[in-house]
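Take a look at the structures listed below.
Values quoted throughout were computed directly from the atomic coordinates according to the rules given, and no laboratory measurement underlies them. Values in this document were obtained by computation on a predicted structure and should not be read as measured data. Cβ atoms are built from the backbone, for glycine too; each structure is taken alone.
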Structure 1
Amino acid sequence: MPMQLPAAVTLEHAPALLVQLGAAVEAAGQGALVIDAAAVTEFDTSALALLLEARRQAQARGLACELHSPPPKLLELAALYGVEDLLGAPAAA
């Protein structure tokens with residue numbers, strides 16, 4: 001089951017989301033860690049930190065990490081920081 005990100009992924013929400021991330025990694029078992037970002041409308045660089053941590057935790061367990069439905073502005077922010085290739089989002093067509 002994918003980890004569903006809420007509408008707001010900001011520094012204020014990061015501690016609770018890190019706890020949820022740990023649970024999502026555990027629940028992924030031997031599959032992939034899937035993160036659904038379709039609901040995200042408000043975010044800051046904490047969202048990038050959370051997604052990079054998700055990738056790190058998934059890789060530590062030998063899992064793939066997939067980001068589904070990221071908002072275009074989040075991908076733009078990732079590109080600005082040079083980490084877009086690390087997020088596990090599908091390439092734009």
Structure 2
Amino acid sequence: MADQQTTGTPDFDTEREELMQATQQLVRSLFRTGVQLALVPVNMLPPEPRQHFKTAGREFTRGFATLVRGIADDVERVVEETREEVERK
């Protein structure tokens with residue numbers, strides 16, 4: 001039986017990996033395009049208001065990330081406490 005590499009036909013895993021990489025590139029491109037489209041009105045602002053808007057956006061993002069992290073920490077603490085209670089019983 002001929003080896004798949006000598007026949008020139010890619011195996012299933014290689015094709016799957018290539019498809020996954022292509023899909024990731026497409027999703028990233030779509031995301032970048034969406035971000036650029038969303039920022040068109042901001043980029044039309046004069047430089048000083050544009051900078052203030054972008055700074056506020058970064059602060060909002062940082063605050064939101066901190067909130068999500070806090071919630072995740074609380075959920076993790078509750079899970080650990082529940083696990084300890086179950087192990088005691």
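Could you figure out which one of 1, 2 the value -29500 for helix-only ellipticity at 222 nm (-39500 (n - 2.57) for each DSSP H run of 4 or more, over all residues; to 500) was computed from?
Numbers: 1: -13500; 2: -29500.
Only structure 2 yields this read-out.
Using the calculated result 14.1 for mean count of other Cβ atoms within 10 Å over residues 12-19, pick out the matching structure from 1, 2. It traces back to 1.
Computing FRET efficiency 1/(1 + (r/R0)^6) of positions 20 and 52 (r between Cβ atoms, R0 = 35 Å, to 0.05) across structures 1, 2 gives 1.00 for structure 1.
A value of 12.0, 34 for Rg and Dmax of the Cα atoms in Å, calculated from one of 1, 2, originates in structure 1.
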